[in-house]
Structure P
């Protein structure tokens with residue numbers, strides 16, 4: 001297979017909010033991420049070749 005076997009993401013976040021609130025913010029970002037959705041759920045990919053002259 002010509003691809004990744006595993007991916008890891010680390011969020012570094014700081015703020016005045018309690019740690020649980022910061023975790024909620026990160027979770028909300030993950031839940032809304034189109035890239036995360038595509039990677040974790042798989043999306044069919046269509047390839048097209050256009051020959052230019």
Structure Q
């Protein structure tokens with residue numbers, strides 16, 4: 001059963017690697033989205049801390 005799952009994963013990764021748009025979205029989007037979310041969270045946290053201080 002595990003080898004069947006492994007074969008399926010390998011097949012899907014090979015299919016995704018053939019399409020450059022999918023590959024680009026799998027790599028580029030997380031590189032843009034996660035830092036953006038971190039920056040927004042940092043700004044939001046700083047604003048809340050500042051408002052609590054008075």
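Bear in mind that the values in this text are calculations on the coordinates, not laboratory data. Please read all numbers here as calculations on a predicted model, not as lab measurements. Cβ atoms are built from the backbone, for glycine too; each structure is taken alone.
Annotations
- Cα Rg over 2.2 N^0.38 Å - highest-scoring structure of P, Q: Q
- For helix-only ellipticity at 222 nm (-39500 (n - 2.57) for each DSSP H run of 4 or more, over all residues; to 500) computed as -33500, the structure of P, Q it came from: Q
- Label whose coordinates, when distance in nm of label points 7 Å out along Cα→Cβ at positions 5 and 37 is calculated, return 2.4 (choices P, Q): Q
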